[in-house]
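Each structure below appears as structure tokens.
Please treat every number below as a calculation from the coordinates, not as lab data. Remember, predicted model here, so these are calculated numbers, not experimental data. Cβ atoms are built from the backbone, for glycine too; each structure is taken alone.
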Structure P
Amino acid sequence: MLNFPHTLPPEIIDGLPNICGWEQEVMSMANHDAPVFLPKTNLKLENINAVFAIALHMHQPTIPAGHDGKLISNLQYMFENPHEGDNHNAAPFAYCYSRMGDFIPELVHQGCNPRVMLDYSGNLLWGLRQMGRDDIINNLQRITCDETYQPYVEWLGTMWGHAVVPSTPIPDIKLHILAWQQHFAAIFGWEALTRVKGFSPPEMHLPNHPDTLFAFVKALKECGYRWLLVQEHSVETIDGHALTHKHLPHRLVARNSHGETISITALIKTQGSDTKLVGQMQPYYEAKTLSPQKLGDVFIPPIVSQIGDGENGGVMMNEFPSAFKQAWWDMVNHGGGKSGVVGVCGTEYLELIEAAGCKSADFPMCQPVGQYQIWQRVEPENSQPEAVENAIQELKQNNPNFHMDGASWTNHISWVKGYENVLSPMYELSSVFHQKFDQLLRVSSEISVTKKAEYRQALLHNLLLQTSCFRYWGQGTWTDYAYAIYQRGMSLNNTL
């Protein structure tokens, strides 16, 4: 039995999101092995042929575009400037952030058995509160905290500032993860945090550099995560081939340049047009074509896993609500929503197959794309950083398409090339931040440092500068936003 802290951390401190200072409490709540869904699930594995899991990704960046350059949500900017670009979509976007709080209770009360996984960036959650949109937060709290709806909804953790992991400074990866956990707990409570066991990397961007991947997986496991979503084409088998069992859980293996290994369970997000697949509930219809597969000593239902933007584009705004409801109504008419082909949450599925005798050691193994070529050139058992770096440089020289930038669901966009004017300041600010505070953390208790206003302000600007949107949207206004945050962050570190 977990002993919950007596008090919740405040959600907002001095106008800023509460993203640090309660690290010990967060770690104690997140690190437990108790089942999350198993005690409450209404599914029985023996009645199921195949399953699907859908996740909705929601994000709005924080930008220095308010009065006098104040940090505000891009959603607020859209509302205040409706005639720019597609800013007229601000109200539909806001509704999309809220509507699961309506859809899930409605379907449950109709006798359906719905499931959905939610991935909201820290930027977005803070921005909604900044805007006074308590109505949206309250709607989300209903399906998160009311026991009636807990079996149907799973929150996925993510990087607080929507940073793409491969180009995030390694020391900051865990800071993003912890910041999101603490912010989430401040909004939804400690008990809700104990149920967050799956992780959704922003842009589905998986690092393929051995040391970055190792640090990422290590941080996830230290923060209590059991599994993460990965994009099908961002991984390969251990012998360098495309996956052949994409509808089974995998074991993602991370080996660093010193030869150390660590692994975590991965659910494979299949390829395709993400918002269209989720918006039209394609995972349900794909699951209908599948049948149980043997894994280890047991037969288990295969899983079709998919994630897409929950608000972006006409399909998600307009077609998804009716397609979502229609699919659950259809399941009620074909097995009562609890047999045949059904929806699941990721943690629910993994706990069910584990209870049936399926072990993670039985899962097929995978690794990020490109690593097979590295470990062909470097003896894993005698690996050294210099040998790994030499192998990477040799591969880059021989194959101009080989890179260590990671892979994501937007492979036509590089998060690195052409963005030196964002990346250089980003790495510089991170370096200055750690020079400033790491020594203090070593000589003082963590709480006495991370609870201070100056640490919170510096951390916030460090994490905000790493937001992917400052590269995704190209040069111009967005890189100017990044530079403004960089300047403020540097000023904060220089004056503290």
Structure Q
Amino acid sequence: MNEHSIREVVIVGGGTAGWMAAAALSKFLGSRQGGAGQPRIRLIESEEIGTVGVGEATIPTIATFNQMLGIDEDDFVAKTQGTFKLGIEFVDWRRIGERYFHPFGQFGHDIEGLSFHQFFLKLAKQGQCADIWHYAPCAVAAAAGRFARQSPDPRSPFGTLPYAFHFDAGLYARYLRAYAEARGVERIEGRIVDVGLRSEDGFVESLTLDGGRRVEGELFVDCSGFRGLLIEGALKTGYEDWRHWLPCDRAVAVPTANIGDPAPFTRSTARNAGWQWRIPLQHRTGNGYVYSSAHISDEDAEATLLSTVEGPPIADPRRLAFVTGRRKRFWNRNVVALGLSGGFLEPLESTSIHLIQTGIAKLLALFPDRRFLQVEAGEYDRLMGSAYDGVRDFIILHYHATTRDDSPFWNHVRTMTVPDSLRRKTELFRAKGRFFRYDDELFSLASWVAVMLGQGITPEGYDPIVDGLDESKLVEAVERMRLGIRQTIAQMPSQSDYIRANCAAI
């Protein structure tokens, strides 16, 4: 520890974001419990303040985070009532009565440097192949209800099967709390009633709890949820409101009893004023309706949800209100905002935990000292802003690329003006199926292909280089891929059998 090193880190708020931050910081920075050269890490939360967490659906990056912490995956799945996730099924999004699947991983294999979807486009126009989801291992496995972890096998028609998890967010926070506390993180119970700022520069200096206890710090990580107690309440950072693109501003959630074996995928069903999620866990199913309050009342949204869930409710519905968007800065003075404190994007593509994880990774990569150099904070803001903007565009795509005109809500999102960044991507894909990934944005070519095609954006042409390949050999190669995937998936156990054998909750 040098003269400028951070000595005191204070995390404000528990929940998923707070305890993910505490676990990662204690893993990579250590804690003063382990030596004088390490910072002290403390987390303040109040049992009186509830968390938003319901059932959480994730994307494959969560496995990287858990591995980074050295967490045993079977133990984690069992203790969070988890199940595995291979992608998301979208129902009634393009038009009522249609569905498609956004799988994890790739479609088929590239051939001679050309993306699979390019020669698929040519063969599909000629009726010489199946629909594209037959070439996505995760889509095939999800449809069959099968799952297994795999080791790379050069004889396999694909590599490992990428997967994520469904789990109980409250249990995940509890799991990470035990991990962090075992590594020296100190939890402080209490409600914050005052934030003390330094007079000379406006930095946060201390927090006063009900009861009078004063907690001082040097770096503050704001995980206080929508209210952004430090980043907004104390520092008045400002917020970019994205409701003109993403008008949903309410949600109602209710858990139900399982009525069958849990499926290895999340389901998103479009409704008249938004969409409904279904997240299957081992012990229950999480359900919710994300909707626009300008297009449906809270009471009608709740009634719609309760009339469409598949099992009996096991708790009362919970209502949430939010404003889609993000802070104008994620790092202001000596405060870094994570999770809902930094911004909110509806969980249509299960990105909330990923954005927390991204924020933690960038914080560790740009970890400050007590000088708090503006160049570091500025780079953090740029990277996090780009991450949120990229996810925003991908979510807008689902709404805008639709033929639905059966309600005022769908007429609005179908005809609205979209960000230029999304317009350019859509036009490039519509012309010849081309796609370019910006910076380190989250969603890859395969994800954009799945949603573009699923939502009915069919390219008018394809990359002309495809015509230089032998067509008969392409047909044979594509059919081998389809058969190989189907045969490999058929040998897998059902997800329920796999969980019972490896990671069933006690």
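Which structure, out of P, Q, was log10 I(q)/I(0) by the Debye sum over Cα atoms at q = 0.06, 0.07, 0.10, 0.12 Å⁻¹ calculated from, if the result is -0.26, -0.36, -0.76, -1.13?
Comparing all candidates, it corresponds to P.
Output the label of whichever structure in P, Q has the greatest value of mean count of other Cβ atoms within 10 Å over residues 3-10. Present the calculation step by step, with values, prior to reporting the outcome.
Details: P: 12.4; Q: 16.1.
Comparing P, Q, the top value of mean count of other Cβ atoms within 10 Å over residues 3-10 belongs to Q.
Comparing distance in nm of label points 7 Å out along Cα→Cβ at positions 283 and 403 across P, Q, which structure shows the greatest value?
Numbers: P: 2.8; Q: 4.5.
Top value of distance in nm of label points 7 Å out along Cα→Cβ at positions 283 and 403 goes to structure Q.
P, Q: which one has helix-only ellipticity at 222 nm (-39500 (n - 2.57) for each DSSP H run of 4 or more, over all residues; to 500), as calculated, at -13000?
Matching structure: P.
To test your reading of the models, identify which of P, Q gives 2.5 for distance in nm of label points 7 Å out along Cα→Cβ at positions 43 and 187 when calculated.
Only structure P yields this read-out.
A value of 21.4 was derived for mean count of other Cβ atoms within 10 Å over residues 395-402; which structure in P, Q was it taken from?
On the way: P: 11.2; Q: 21.4.
Answer for the origin of the read-out: Q.
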